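Down below are the structures I want you to see.
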Structure 1
Amino acid sequence: MVANPKYLLSTEEYLEHERKGRFKSEYYDGVVFAMSGASEAHNLIATQASAELVFQLKGKPCKVYGSDMKVRSSRSRFHYPDVSVVCGDVRFHDKRKDIYTNPILIVEVLSDSTAVYDKGNKFLSYQQIESLQEYVLISQEKPLVEKYLRQPEGNWLYSKVEGMRRVVQLSSVNCRLRLADVYAKVF
C-alpha cells in the first residue's frame, strides 16, 4: 500500500477509470489500490461459501454477490467484497447499477497480503455501512472463521469458529455454514 501518494484521485476520476479499465481496484479516500489475482484456495472458499448462501437463501428476498460487484462504504470508499448479501431492494450508487450500498452481510477470505487490511481499515470502512449487520472473515490457512455481529447499540460482537466439524451461524441472514462445506477440497 502507498504511504504517501503523489496524486489523489477524486471519486469521479476513480469511477471513470475503474469502469473503463481492465483491472479491478479499490478506492480509499483518494488512493487507488490495485487488486491482484487470488489463489486456488481463496477461489474455492469464496465460491463454496457463496454457493451455500445461494442455496440457503433460495426463495427469500436476498441476493448473493461475488467479488465482481463493488460496494460503497462511504462517499470516498469503494471495495470488492469476496461475497456479500443484500436482502430486500438493492440500493445502487448510481444508474449504472454496478455499485451497491446496502449489504447486510459481507464475507472476506483472508490472505497473507490482505489480512491486516481486511481486519483493520477495511473493517473500519465497512462499519460505515448502516445496513451491514455481519462481517465474516474466512482463513485460507486453516479451518477458521471469525465473525463480527453488529449489536443494537452499535458495537460489534466478535466470535470465532475453528475446526472442520464446526458450524458458523450467520444471524443476519439466518443461515449456517458448515466449515467442512466451505473448505471442501481445500485441505
Structure 2
Amino acid sequence: MFEIRRVLTHVEDIFHEFGPAPAQPLRRGAIAVVLTNPFAGRYEANIEHAMEALKPIGLDMAQRLLAAMKVPHASIEGYGKGAIVGSRGELEHGALWHVPGGYAMRELLEKNGVPTNAIVPSTKKVGVPSTALDVPLTHVNASYVRSHFDAIEVRVPGAPAADELVYILVMSTGQRVHARVGGLAKEAVVGKDGLR
C-alpha cells in the first residue's frame, strides 16, 4: 500500500549554546521516510485501515533512528513525530502517522525499560518538495518537563512530490543545553499520568 522511495537520517550533537559546555553534549536525531500516498488526488472516506500497514514501517524507523544515534535506549529522554503531505494529499493523510509513528517509539523504548507515559507530540502540514517541518520534542514520561520542550527542523530535499508523504520520527538524549526557565524537573517526575 505504501512504497518507500527514500529514507533520510540526521543526527547532531550540540556542545553549547553560547554558554558553558555541558558535561555531555545533547544528541538529537531525526529520521524521515518518503512514501507514495495511496490516497493522493482523491477523497477517500475510509482511510483508518492504512495505519495497520504503517505500523511495521514505524517500528523499523524507530529502530533505525536509535541505531543511528548510537546511544542506549535508556539515554532517550525526548521524542516527537511529524508528517509532510504532498500537494495532492490532505492533512488527514498526515494524521495516519499518529499511531504507527508514536507507538513505534513507545514500544521500542518500553521494551527496553524506558517509561513512556507522555503523549508523543506531533505536527503536520501539506507542502511542496523540500518543505521544512519543525517537529516538536517533549520528555518521554511527563509532558510538563519544560526543559525538554524543543523542536528539530526536518527537510527532505525534493520531497514530498505531490503524490507522496514524508513521515518523521525524532528523539533526543536530554534537555535543551542551557535550560534554565524553571518548571517540573525530570528528577521530580512521578510518571503516572503522562503529564507530571
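Where a number appears in this text, it was derived from the coordinates with a stated rule and is not lab data. Because the structure is predicted, anything quoted here is derived from the model rather than measured. Cβ atoms are built from the backbone, for glycine too; each structure is taken alone.
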Supply the structure label, taken from 1, 2, corresponding to distance in nm of label points 7 Å out along Cα→Cβ at positions 140 and 164 with the calculated value 3.0. 2
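Give the label, chosen from 1, 2, of the structure having the highest value of FRET efficiency 1/(1 + (r/R0)^6) of positions 20 and 92 (r between Cβ atoms, R0 = 35 Å, to 0.05).
When FRET efficiency 1/(1 + (r/R0)^6) of positions 20 and 92 (r between Cβ atoms, R0 = 35 Å, to 0.05) is calculated for 1, 2, structure 1 comes out on top.
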From which structure (1, 2) was relative contact order in percent (Cα under 8 Å, 6 or more apart) calculated, if the value obtained is 28? 2
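Could you tell me which structure in 1, 2 was used to calculate mean count of other Cβ atoms within 10 Å over residues 28-35 as 15.0? Could you put the intermediate results ahead of the total?
On the way: 1: 15.0; 2: 23.5.
Of the options listed, only 1 reproduces it.
Quick one: distance in nm of label points 7 Å out along Cα→Cβ at positions 12 and 44 came out at 4.7 when computed from one of 1, 2, so which one is it?
Working: 1: 4.7; 2: 3.4.
Source structure: 1.
Taking distance in nm of label points 7 Å out along Cα→Cβ at positions 36 and 100 as the quantity of interest, name the structure among 1, 2 where it is greatest.
On the way: 1: 2.9; 2: 1.4.
Largest value of distance in nm of label points 7 Å out along Cα→Cβ at positions 36 and 100: 1.
On mean count of other Cβ atoms within 10 Å over residues 156-163, which of the structures labelled 1, 2 is highest?
On the way: 1: 12.1; 2: 17.9.
When mean count of other Cβ atoms within 10 Å over residues 156-163 is calculated for 1, 2, structure 2 comes out on top.
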By the measure distance in nm of label points 7 Å out along Cα→Cβ at positions 68 and 132, tell me the structure among 1, 2 with the highest figure. 1
